[in-house]
1. With distance in nm of label points 7 Å out along Cα→Cβ at positions 15 and 151 coming out at 4.2, pick the structure among I, II it was computed from.
2. Work out the source of 21 here, i.e. which of I, II gives that when relative contact order in percent (Cα under 8 Å, 6 or more apart) is computed.
3. Of the structures labelled I, II, one was used to calculate Cα extents along the principal axes in Å, for residues 7-86 alone, giving 47, 30, 18. Name it.
4. Out of I, II, choose the structure whose coordinates give Rg/Rh (Cα atoms, Kirkwood Rh) equal to 0.94 when calculated.
5. If distance in nm of label points 7 Å out along Cα→Cβ at positions 71 and 103 computes to 5.5, which of I, II did it come from?
6. Starting from the value 0.35: which structure in I, II was FRET efficiency 1/(1 + (r/R0)^6) of positions 31 and 159 (r between Cβ atoms, R0 = 41 Å, to 0.05) calculated from?
7. From I, II, which structure was FRET efficiency 1/(1 + (r/R0)^6) of positions 55 and 135 (r between Cβ atoms, R0 = 25 Å, to 0.05) = 0.20 calculated on?
Structure I
Amino acid sequence: MLKIRPCQPSEEPTMADIVNDAAVAYRGHIPADRWHEPYMPLEELRSEIAAGVRFLGVERAGALLGIMGSQEVKDVTLIRHAYVRTSERGHGLGTLLLKQLLETTTRPVLIGTWRAATWAISFYERHGFQVVGDEEKNRLLKRYWTVPDRQIETSVVLADARWRARATAV
């Protein structure tokens with residue numbers, strides 16, 4: 001039986017392991033200057049948590065199989081660091097995590113990912129998110145994220161219906 005719950009500080013090494021296992025999918029797809037080993041060192045994960053990223057995990061029989069983080073920034077919720085163990089992909093775990101996170105916020109939701117991660121973009125599009133245009137993407141990444149210009153060049157931003165409704169109302 002699957003259980004979704006907040007991740008605990010004692011699980012940080014396991015969380016980093018999940019990120020690095022799943023992030024292997026990026027190798028050869030994202031720009032070589034953006035890839036590094038490990039993809040997310042434990043210290044970086046801890047830094048993200050200290051900056052306000054809250055992680056949910058999905059577990060089976062006590063084993064953590066996937067994680068997804070959210071972060072409230074200004075007037076939006078960002079979905080951050082969504083990873084499922086390679087051996088567990090395709091079983092709906094990412095969908096369970098995303099639905100749980102979406103149910104816990106009333107704010108508009110934005111997701112940033114690599115432009116080359118077409119599988120991730122398709123996943124979010126299946127759940128109602130839409131890629132924003134390049135000009136809007138650049139503006140959003142500079143307003144809500146702290147990422148280098150090179151990452152802005154090679155990323156996309158997806159927005160939920162709440163963001164799109166707000167953007168068209170302005």
Structure II
Amino acid sequence: MDNKLLGIGSRVNHPAYGPGVVIGSEVAAYKVCFISQGIKHVGKQYSAWEIVEAIEDESAVSFSLAEKSLIKILKTWSDITEVVPMHNKWNNGKMILVPGATEMKEKEVPIEVFFHKIVMIRDRLRVMEQRINSSMVLSEEDKINLQQYITRIYGSLTTFNVLFQQKEDYFVGEKSE
């Protein structure tokens with residue numbers, strides 16, 4: 001690493017602590033939040049870590065900007081799923097699958113179970129997107145092509161948006177211009 005100072009939001013990968021993000025800068029050390037180790041101080045002269053994404057050091061950075069950066073990093077580097085609320089109108093509901101063959105029985109599924117599976121699909125698609133975008137093996141053209149397939153998958157899942165309580169949790173496919 002050269003002597004260029006890292007700004008808040010810089011992403012790093014420490015050989016002992018793993019992936020993290022710079023959340024503060026002190027006189028002689030960075031304050032770094034590592035996914036698996038929590039907040040640690042790392043000397044500014046330390047050079048054994050990999051700098052994944054350097055952000056210019058700006059002395060006047062708001063807490064909310066640092067918080068947004070940390071959230072982005074944690075979502076990128078972890079597979080922790082967020083709690084996504086189901087719309088209240090579906091609480092205690094059930095989904096009934098009625099087969100066309102009259103000799104077969106109906107299948108009832110609690111709507112909460114079905115909703116949880118939809119959220120898991122969405123979260124796994126997001127992780128796949130992140131892995132595609134950060135891949136060192138795929139060409140830019142391959143990344144774009146795969147991203148377009150994922151966008152189409154999101155579009156195919158928009159029917160299930162009715163289950164989500166908050167609009168920002170919706171599946172979004174290609175947007176018409």
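Laboratory data are not the source of any read-out in this text; all were calculated from the coordinates shown. Because the structure is a prediction, the values reported are computed rather than measured. Cβ atoms are built from the backbone, for glycine too; each structure is taken alone.
1. Working: I: 1.6; II: 4.2.
Matching structure: II.
2. Numbers: I: 21; II: 16.
The structure behind it is I.
3. On the way: I: 37, 30, 19; II: 47, 30, 18.
This value belongs to structure II.
4. Details: I: 0.94; II: 1.11.
The read-out was computed on structure I.
5. Working: I: 2.6; II: 5.5.
Source structure for this number: II.
6. On the way: I: 0.95; II: 0.35.
That value comes from structure II.
7. Details: I: 0.20; II: 0.70.
Going through each structure in turn, the value belongs to I.
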